[in-house]
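Next up, some structures in structure tokens.
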Structure P
Amino acid sequence: MQSCVMPSFMTITSTLKRNMELSANKEAMIDSDKTEIKRVSLTDYDDVISIRSAVHGGFDYLPYKFKSLITQSHNEGYATIINGKFVAFCIVSKVDGGATVVTRASRVHKQYEGLGLYKALTLFLQKHVFSDGTVTNDAVVYNDNNQSMLDKTSKGELTLLMKRNVIGYKIDSDKMTNITQMPLTSENTRILYEVDLISAFKSRSVCSSLFPEERIICHFVPYRLTERNIPLIFSEVSLIVGTGEPELSFITCGTYYRSENGHTYILEVYGNCSYMRDHLVLHFKHALQYCPTEIDILIMCKENDAEKINNEIKEFQLGYMVVDFKTVFLVEKNIKNTYVMTDPVMIDSEQREVRRVNDADYDDVVSIRSSVYDGYDYLPFQFKSLINHPDNEGYATIVNGQFTFKRKKNLRFLDGNYYNIFYPDLVGGYEIFTLVYKCQVAFCMVSKVDGGETMVTRAGRINKQFEGHGIYKALKSFIKQRQCNGTVCNHAYIATDTNQMISAAISRGELAVLEKKNTVFYKPEHDLRALIEVMDSPKYSRIMSPEDMEDVFQSNDTCIKLFPEARIMCNIVPYRLKKSNIPLIFSDLTLIVGTYDSEWQLITCGSYSKCEKGHVYELYVYGYSCFMSEHVTIHLKNILKYCNSELELLLHYNEKQAKAFDTEMKKCQFIELNGSWKSEYLLESKLK
């Protein structure tokens, strides 16, 4: 049996067996209780919400935002369950490019307070989230009713980064409507978009003036001033308003949700409050989309700005509201190597199995590893459409086993906290308890193309804790054996130049490269809609149909000219130039554009996905660069179906065309970025 470290990221269920009778003051739990920790999904909504009412004084956003939060790839929610009953819950959001986790929406059932259940849950969460080694900070936003956090902050266990006053107002929809009809006093007040925040975050003067703590809080989540956070800051129910020209001097971040107290609007304030009146006009217009009646406004600002804000909006005659909490605090803790056990973990048993996954396995598969392909992972966005396609099969390696912990009388972690909630047996001065686990640790998808002759392995991943044990290699071997059924004779896959093992094998001549393409990362200089408006309408280029592609494949001269390697790439899958592949190339998420001028001159294959990096569009290019601007215009119009804000475009083309296409992209007002990789290889081998 291979040894490995404890899989602290368990995604199905962790069952803790206890055999010791609990003391009298722990009557909420009895000896036979079964305690589990599991990652929650959309179907757990009712169980999670029923844990506790009146959270945060009735201003709890979780019931309204649960579904959107739990389906975002940078969020993970976990619950403690006793005998099938949900008793504690917490969401962890990864921000700052994965360097910071934010613990939020926390709660524990009143009946189970004081038992350490929430402490155990957070320790488990921290070990789960921090296991990949990229996370260095744990951040929390809490209010002045949380005495435990106040004590930790005062003792220096947590670093206080920001302190914000909370001002509450009530306003009805009629008054809001009247206010929204007032003219703005400054022509420089406007709604901000992702491109505006990028400029603000790049300006030292703006950041030092508006964000001296180097953080911006939006809907109780703190973000460092990095471009990677910007797609997370914006949402369907948020609005960011700014004032200032050429540089911003005032920014407000507003978010709507519905709580137990009714319609609620949170407003974070940064900078010169003298423009508060204008900002409220725009925020009220936004709030009216959701609120047909009275709404509670919670304004969060610096302590010395509260009076200024109140004076600025006196003319609105808002009703003052007493809020259950008067102050919120942002604290942070460096957690690098904090949650490492001081005693070794012993593995009692371990069994592995490989099974085919379905769309119900989404959470388990996506949680195997974060930041795949350096944050450009398309799998979370495309998982369900891919896994339900008849030509695709997904397989996962599942590890079953148990760990026995043997520790001296209290299970101490390096941060000084005791983990004694589970009351394990006391044997010879030691505590012993067993953790039974079942978890997915590796995944790979297979797409059958070329009429079933070629299998393409894609979206592969393995949990970092299980790297180096041959698990992923065994998974691929299993897949190959399963697919070798007489019809499949080729195995193809794509690798980037960041894959050191593949690159080394290529340089040694052990792997034959069928095709090599340059990959260049771009972003538009301006808002997408504004960019499209100034671009010329296409004259020679159009969206291609499957019938057009059939004509292309039937022309030997066109195929040799555009596809010298006899392959076309679309959505990171290679296809031979066969009629049977055409229905696979065209899908809901792809767009094929062609230029025909007496013959086919240029073909581009685009595919959209939303990943950790934000909105991403992959574009494979075949042919001459002179019509590229027309193709970009058509693809951008297609992208507007999915996003109208910040976008990264990954352009794939042959190395010889680099200069020509770079010139064309500059004409289209795209800026080249420092990409995560520079080349990708198409590799193919014969199956025995």
Structure Q
Amino acid sequence: MRIKIQVIIYIILFLSVNKSNLFSQCAGLDADAGPDLFTCDPAMMVQLMGSIQGTYKKFMWTPSVGLSNAQVLDPMVTQKSPGIYKFKLTAEGLTSTNLVTNGDFENGNSGFSSEYNFGIPGSPFGPDWYGVGSNPHDYNTGFTTCGDNTSGGGNMLIVDGSTTPGKRFWCQTVPVTVGKTYQLEFYSMSVFPVAPGVVTVTVNGTNVGTTTVSGMCDWVKFEACFVATSGSAQICLSEVSGIGYGNDFAIDDIALYEKCIDEDEVIVEIVDLKAVLNIPKRPKCSSEVFDLAGIGSSTGPKIRYEWSTDIGKIISQNGFNAKAKGSGTYTLKVIYTNGTVICEKEVSIDYMAPDELFGELKGIGISNCRLDTIQLDANVLTGSGDYTYRWSPDSLILIGQNTDRAKVIQPGTYNVTVTDKTTGCELILDYEVTQDTLHPIATVQGDTLIDCTKNAVALNSLLTDTSRYQLIWTKPDQTQIKDSVKIKSNLSGKYTLTVIDKKNYCQDTRDWNVKVDSLFPQIDLGSDLVIDCKNNGVNIIPTETSQTGMFGYYWNLPTGALNKETKLLDKISTQSGQVILKVINEQNGCASSDTLLIKDVRQLPIIDAGVNDLLTCKINSINLQGSGPTNANTKINWTTNGGNISSNPNSYTPIINKSGWYIMTVTDTSNSCSSIDSVFIDENKIAPVAQLGPDLVFKCSDTLIAINASGSSQEVTSNTTGRV
């Protein structure tokens, strides 16, 4: 076994684009920490390449640990341990605008306020007094003669310190921006040799710095910084020692500038790649899978591994570990990647394996839905001829385990491990048992309802190839129809279509439900009707049993057929004949009919009231002689107009005794028909007049005497008594 190591290192520099903007920028101030740096060799020296554009007061690198010098722009990185290091270059500067008004006091006593008394040369001047002038000696002969800081001949603020500590001798309010940093500066010197003053600076009442005034005529600059917390800053200078003798000084060139800081960061990444490769356990045969171990190689989230071989075989890989088989050169490449940064190191190992076995594994058959067995045959082509066999997966082997022939029924990958008992070499043969278990899809189309318009259903199978599929229809009565794509049946219930693939014996079933809708309308016209003398028409009132659905009503009356109606309405008929009502359920086509007969029984009785007659003095009453039907349905009733019925008014022969009209009404109660006839009975009961004139005397001389009866009633029967 031979191991070789090759290292490939790429050093790539890329510019940083992340700038800090947390501080205000002075015009032109730009700190550049240089490009990010990367090295795969920890021994290689890395030098930062910082630069600053514009005017700056000072700069620094942070952290300073790990750098050769934090006060130069191009320090060397002294850190050697692998890792990622960040270094920040910070440049500080000031804006050019002085925010303090009359800070050099060339405009005299203006632009500021003071809690001290203002004095001029020649006037009283002691503790708690200040003046603005060019020579301190002019205000107090004990003060020294000194020029101002600006030009040597200009003005300065001359202060005789108060005995009250903290009393403010100069204040001014200036506009500022919240959050920004400002630097206050001024120059001070002592004008009396005893007890130098102590000056404190406050901003909005907050102490930001204190300084002890320098020596006689020695102008020394003082600086103090603060961050603005409001839109204006009241800056005050006060003397805090309170010493009465001494404590005399001058102030000049008070200035306030906005402070600006520019920062930039550089990243230095040091990577120390390691590639290690070993074979922990050597295989006995080239057919045996063995482990390749890269333990000791570099690891991490940016590390990946690539395995390769020339003539061997990489079975699997998992990071820096892999499984291999066969002779060859195996190579592990350890790769570090970070964006566009690449660093590689690889190691190789040569391995020569003992001779290997060769053979083949064949199968006969495929897995199907009928669970037919598949035969697997292992044929070893090399070796001693004395082998053991181990089939896998063991649970799926039906018969033949530990032999060169096995039988299975399930699909999947099967392998047999063949071991040469003489050499110990192993041969693993694989065979993929395919399956054809694709089930056909049974689909039925057709009718779902048997009703009065259709007394049978037609069902179709969408699979029509009977050469490939066997079709079995099971009807509701469990009888079957085979190998028919289409069937017709008058049975309701569940039909089942079973489709069997003749090639793989897979099958599918589909149920199809057929319902029956044979609900007939329930209609009743009632009993037959009659038209009589009382009713010259009849009402036909149909009734139907409560039912839901859409119905059509078809009437056929004695007068003829009516158009279809959608509501059941009563009908009136004045003619005799047959009435037919047909009701059709329009949802299922079922129809019912009912009939009734209308009879016309209007027949008048044939009657005769008799002949006219006369009541006389001799005949005081008459028995009328009416005639007509005499059955049980006959009702006789006599009425009179002017006359009088003395008896039997409900018979054909009533007795009357007064002249007048007599009306006979005969009614047939079976049909309410009536006939009327009448007879007139007159009356003649006037006595005849017998008038013979005056009495006569029959004389002896008279043989005859004439009697004049002409005044008597005519046309009457008369008779005489005596001899005429």
_Structure from which 12.6 was derived, mean count of other Cβ atoms within 10 Å over residues 117-124, options P, Q_ = Q
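One of P, Q was used to compute Kirkwood radius over Cα pairs in Å, and the result was 45.3. Which label is that? Working shown, then result.
Numbers: P: 28.0; Q: 45.3.
Only structure Q yields this read-out.
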*With mean projected area of the Cα convex hull in nm², for residues 277-668 alone derived as 29.5, matching label from P, Q*: P
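With helix-only ellipticity at 222 nm (-39500 (n - 2.57) for each DSSP H run of 4 or more, over all residues; to 500) coming out at 0, pick the structure among P, Q it was computed from. Don't jump to the answer; show the numbers that get you there.
Numbers: P: -6500; Q: 0.
That value comes from structure Q.
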_Which of P, Q yields 16.2 [distance in nm of label points 7 Å out along Cα→Cβ at positions 125 and 533, calculated]_ = Q
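By the measure FRET efficiency 1/(1 + (r/R0)^6) of positions 141 and 493 (r between Cβ atoms, R0 = 35 Å, to 0.05), tell me the structure among P, Q with the highest figure. Write down the numbers at each step before the final one.
Working: P: 0.20; Q: 0.00.
Result for FRET efficiency 1/(1 + (r/R0)^6) of positions 141 and 493 (r between Cβ atoms, R0 = 35 Å, to 0.05) over P, Q: largest is P.
Out of P, Q, which one gives 13 for relative contact order in percent (Cα under 8 Å, 6 or more apart) as computed from the coordinates? Don't skip to the end; give the middle numbers.
Working: P: 13; Q: 8.
The value was obtained from structure P.
Once distance in nm of label points 7 Å out along Cα→Cβ at positions 269 and 613 is calculated for every structure in P, Q, which label goes with the largest value?
Numbers: P: 3.9; Q: 15.3.
Comparing P, Q, the top value of distance in nm of label points 7 Å out along Cα→Cβ at positions 269 and 613 belongs to Q.
Quick note: the coordinates plus some simple rules give every number you see, no bench work behind them. Everything numeric here is computed off the predicted structure, so don't read it as measured data. Cβ atoms are built from the backbone, for glycine too; each structure is taken alone.
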